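Take a look at the structures below.
Values quoted throughout were computed directly from the atomic coordinates according to the rules given, and no laboratory measurement underlies them. Computed from a prediction, not measured in an experiment: that's the story for all the values here. Cβ atoms are built from the backbone, for glycine too; each structure is taken alone.
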Structure I
Amino acid sequence: MARRPQTDEQWNAKRSHIIAAAIKVFAQRGFHATKMEHIAEAARIGKGTIYEYFSTKDELFLAVYDYWMDSYEAAMQRAADEHAGDPLATADALIETAIAFYEEHAEYAPILLEFWAHALRSDDPHFLERIQQMKRTLGQIGATVARQLVKKGAFAPVDVESFAHLELGISDGIFLHWVLDGQRYSLHDAYRFRQAVIGAGLMRPMLRKLLGAKVSKRLRSGYLSPPSSKRSR
């Protein structure tokens, strides 16, 4: 059993410190090339200290993903709770929360991508289970908002679970393309363009009357121009 510091607060602080160091090392070296001594050096602690908190490199890698996803899920749930009863405001808040998360972690995109690949290859089911748990949590939030939009007559009838599941895939894809494209355009504009495309297909007359002009403008302008060019229009 790992030797614990004097208090839970100390334990959690040291564990978080190790995770923060691991994030930087994994991003620089990749999961397979990273050794525990590399992380220990980055954290300025002894290699043995890491094993007091994480028994294997896989466990530490999973902890990094947990650290991010716990924060992301909590932020998305807060956004949904703060705008409960107003699905349009909730949808906007969820998009802004997703954009903020992806922009904040852009330099660590290799870790996210490597985690997905590792989850598919690893014999440890916990990796894939953690991804699936995240998808279920966000899917439930998205389905709830879509259901409310349909109920209010803002969206055409749609299978909300399928819609939410597809939305998650589109969201991940936008982030991946943005990273591979060198972040040369605004991630915010890309997400808003996606919202306009989806909205154009699902909006009922009531919502189209309210947002139609704004959606049409966004569809025409796209998002591939550099942010500075868009601001000058």
Structure II
Amino acid sequence: MELLLVEDDDAIAEPLAKGLERQGFEVFRASSGEGALVALAERPRTEIVLLDLGLPDIDGYEVCRRIRTDSSVPIIVITARGDEIDRVLGLELGADDYLVKPFGFRELVARIRAVTRRAGGRDEAQEGPVELGGGLVLDTRAHRVSIDGEEIALTRKEFDLLALLASDPGATRTREEILEQVWDAHWYGPTKTLDVHVASLRRKLGDPTLIETVRGVGFRLRDPGEGSSAGSTS
């Protein structure tokens, strides 16, 4: 498995790279944001990115955003920034997981394997376009969402959240189920990130009634065969 490690501190990067290589990963490194973007362009078979945020040229958040504009490669942020707002921002920009330094090496490896398993399962899906009503079309195979033929730009997490809800329109998904399937079975981050992604999806899709809130339980996608729900979307 090809892994890009983006870390400018050699004291951290070198032992981490050696440890990952002992676990069977093919590790290549970048010590700057621009270097990371060039490395990904040159090695399109990269299967996962470990991204530090404190880079010398471009902030890691911006690197994450740029990667996500044209690639669905899984990204795990590894950083000393542990505040909730930092986690939410990283995930909102498209990171698949967020690990705060210092962290245990075994935990990192477990998270890498969990993220790549989830990404592999999504990439193997071969479903065709699905009409969700109101001109909204979800195509999991092409990883695209469009409204009346116009493509909507979603982050990976936003797309995965919508795809999960769309897999059974009208069925309620609990908050725990969504976090487990879209984020991580051992998710310990803020649950507020789910609300952030739901709010962002509603805004981008232009219909706040499409994703319905089931108070105290979770969320569901409005059944295309039904009209707008009178229930809460807050």
Structure III
Amino acid sequence: MERWFNAIKKRTSVRRYTSDPTKEEFDALKELADYLGNDRARIVVKRKQGVFDPLIGKAISGTNTFAVMISSGGDDDDFSVGTIGEAFVLECTAMGLGTCWLGLSYNRSVVNSSVALKNNDERIRCVISIGHFSEIPAKERSRKIIYNLTGIEENAYKNLPEWQRCAVEAGRLAPSARNAQPWEFDILKDLIRVACISRNFGYGAIDCGIAMLHIELGAAHSGVYGSWKMRDHQPVFKAEIKK
């Protein structure tokens, strides 16, 4: 978890690559995808030419390697898509690889032909490009200020437990579709609730799932561990173990 926490500030969206991952890296990514999958979401790593032909949005170039994010089809499964997908992204970052979450900028027919869905409920939700890069991309977009995320004034925020502040600040750095940051963080005793405040073109729950992982990593960095529960279709992190 500390490895992924340290990758949070290093991660940036990469659209121009110099090469695909090596065979050894590709095999490691496939093992990682299998490890992270669960009964709500899974990841399939593929390499296929034409997947990033510029059909829509900003083009991806220099790689043909991608991870397909697949939902099991339940109402709340997109949260899990975001969580395990961001774990995959942060491990790629720790490995020295670049990535980019993609909702539209890929060839759907190529992706659809590359992945066999297990049943009629499964859905391909998005794709993550992966590859080596040499140029540091432009600086990440700005993020909402803490007050706009939490509704807590500065002095009161400073008096929160360290683990909650670290969790919120890690969550604040989470990427999201069009940088919309479609979440608010409600802080209660031993709890942090992620309120999904926008569908964000259909990716709001995935975005919140990404923020959920960042929050959990921030808490763990401060020695606090817990679990996520769904309450009224909103995820709540409850601290359970403090070290």
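Things worth noting here:
- Structures I, II, III were compared on distance in nm of label points 7 Å out along Cα→Cβ at positions 132 and 156, and the highest value belongs to III.
- Structure (I, II, III) behind the derived value 2.9 of distance in nm of label points 7 Å out along Cα→Cβ at positions 68 and 92: I
- For 58, 34, 30 (Cα extents along the principal axes in Å, calculated) the corresponding structure among I, II, III: II
- If distance in nm of label points 7 Å out along Cα→Cβ at positions 52 and 212 is computed and equals 4.9, the structure in I, II, III: II
- If mean count of other Cβ atoms within 10 Å over residues 44-51 is computed and equals 14.0, the structure in I, II, III: I
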